[in-house]
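Please treat every number below as a calculation from the coordinates, not as lab data. Note that the structure is a prediction, hence the values are computed from the model and not measured. Cβ atoms are built from the backbone, for glycine too; each structure is taken alone.
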Structure I
Amino acid sequence: MALLGSIGYSEPSPILRCERLVLRMPTMADHAAWATLRESSYGFLKPWEPTWPVDDLTRAAFRRRLRRYQREVRNDSGYPFFVFLRGSGEIVGGLTLSNVRRGVTQSCALGYWVGQPHARQGYMSEAVACVLGFVFQRLGLQRVEAACLPHNNASIALLRRTGFTQEGYARAYLRIDAQWRDHFLFAHLAEDPESPACPQVASDTYGESEKHRL
C-alpha cells in the first residue's frame with residue numbers, strides 16, 4: 001500500500017514518467033514545497049482559479065485535501081497528480097482528473113496549474129500529454145473534458161497542442177476569481193490522433209518504499 005503520510009490509498013498509486021517530468025499522487029511530505037510554490041505564484045494564478053480559502057496553504061487544509069483525494073481515488077471519482085522535474089524532484093505544478101463517470105459516459109474532467117517560475121516552458125503540455133495515456137490506457141475512459149476562460153490564450157494553446165478540440169461555449173460556467181465566468185469547452189476522445197507535440201510516456205506503479213523516487 002502506498003501511503004499519504006498517515007493517509008493511505010487502498011491501491012498502489014500510479015506514477016507517470018515522461019521526458020522531463022514525473023507525475024505522482026501527493027503526500028504530506030509534499031506540503032512545504034507545494035505551499036511555497038503556490039504562495040509565490042498567487043498573483044499569477046489568481047485570475048484563473050476559484051478564490052482560495054483563507055487557510056488554503058496550511059498543513060491542516062492540505063491534510064483535508066489529501067483525505068478528499070483519498071476518497072476520490074477509492075471511489076474511482078478522481079485522480080490527483082503533482083508534477084515534478086525528473087532528477088531534481090522540484091514541484092512545478094499540479095493536475096487533476098475529476099468527476100470520473102462510468103456507465104455509458106466513461107469520461108472525466110481535466111484541470112491543471114503551473115507555478116509562475118515554471119510557466120511557458122512546456123511542462124504542463126508534457127504533463128497533460130502524459131496523463132492522457134493514463135486516462136485512456138489505464139482508466140479505460142473514452143473522453144476527457146476541459147474548460148478554459150476565453151481570454152486564457154496560453155491554456156487554449158496548450159489544449160489544442162495536446163489534441164483537444166473545442167466543442168462549445170458555456171455561459172457563467174465556473175466561479176473563478178470570485179465571479180461567474182463564461183468558458184470555452186474542449187474535449188479529447190480516446191480515438192483522437194495523438195498530437196505530434198506530445199512526447200511518448202510510460203506509466204508504472206509505486207509502493208511506500210519508492211514514493212519519493214523521481
Structure II
Amino acid sequence: MENKTLIAPSILGVSEENLNLVCTNLINAGSDLIHFDVMDGQFVSNTSFTGKEIDIVSALTNDSIIDVHLMVNDVKAYLDRFMKKHVKLLTFHYEATYSQDINALISYVHDKGYEVGLAVSPDTPIEVLKPYLDKIDLALIMSVVPGKGGQKFMPIALDKLAYLAKEKKEHNYSYLIEVDGGINNETCEEAKNAGAEVLVAGSYILKSENYKERVDILKR
C-alpha cells in the first residue's frame with residue numbers, strides 16, 4: 001500500500017437495516033476499509049456482528065476492504081466464521097490467546113489467503129507483540145477499553161504507536177500500524193505523529209452529516 005493514512009470507519013452500532021446505506025456512503029466518502037468490531041460477550045461484555053452483515057457489505061464492492069477486529073476468546077472459531085468474500089484483514093487480540101498458539105493462528109490465516117493482525121488492549125505492554133512483528137500484516141493499538149464506542153482517546157496509546165513505528169523502521173517490517181478508539185480531528189494528529197497509519201473512527205464519522213468531510217479531515 002502507498003504511504004498514506006488509511007481510514008477505517010467502525011460501523012459498530014449500525015443496524016442491519018441501515019448497513020447497506022451507511023456503508024455505501026462510507027465507501028463513496030473515500031473510506032479505505034470498513035471496520036467490523038466482532039464481540040462474543042465473553043472477551044468483552046457486549047456482543048455484535050454475527051457474520052451475515054459482511055455479506056451485505058460485500059455486495060457493495062468488488063474490493064477486499066473489510067477489516068475484521070475480533071474481540072473474542074475462541075479465536076479459531078471466529079476466524080473461520082469471518083473468512084468471507086471481500087474480507088482483507090482478520091485481527092485478533094493477544095490477550096485472548098492464553099491457551100492458543102499465536103504463531104499457528106497467524107499461519108492459519110495466511111494459509112487461507114487473508115492478511116492477519118494482532119491487537120493489544122490499553123493495559124497490555126506493547127513489547128508482547130515483538131516476537132510476531134515479522135509475521136503480521138497489521139498491529140492494532142486500542143486507545144480505549146475494548147467493547148464500547150464513544151470513549152475518549154487514551155494517550156497511553158501514543159508510546160505504543162511510536163514503539164511500533166520504530167521497530168518497523170529499524171527492521172524493515174511491513175505491517176501497518178492501526179489505532180482504534182477516540183479518534184477525531186484532534187487525536188488523529190497525535191496518533192499520526194506517533195506513527196499510526198490506519199485510523200479507526202466510529203462516532204466522529206458516523207454522527208456527522210457529511211462523511212466525506214470527516215474522512216478528508218482524518219486523511220490530511
When helix-only ellipticity at 222 nm (-39500 (n - 2.57) for each DSSP H run of 4 or more, over all residues; to 500) is calculated, the result is -7000; to which of the structures I, II does this value belong? I
Computing mean count of other Cβ atoms within 10 Å over residues 161-168 for each of I, II, which one ends up highest? II
Given 41, 35, 22 as the derived value for Cα extents along the principal axes in Å, for residues 89-176 alone, which of the supplied structures I, II does it correspond to? I
Looking at structures I, II, which one was relative contact order in percent (Cα under 8 Å, 6 or more apart) calculated from, given that it came out as 21? II
Quick check on the output: 21, 11, 7 is semi-axes √(5λ) of the Cα gyration tensor in Å, for residues 145-192 alone, derived from one of I, II. Which one produced it? I
Can you say which of I, II returns 1.2 when distance in nm of label points 7 Å out along Cα→Cβ at positions 97 and 129 is computed? II
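By the measure Cα Rg over 2.2 N^0.38 Å, tell me the structure among I, II with the highest figure.
Looking at the calculated values, the largest one is I.
Figure out for me which of the structures I, II the number 0.90 belongs to, where FRET efficiency 1/(1 + (r/R0)^6) of positions 57 and 105 (r between Cβ atoms, R0 = 35 Å, to 0.05) was derived from the coordinates. Walk me through the numbers on the way to the answer.
Working: I: 0.50; II: 0.90.
Label of the source structure: II.
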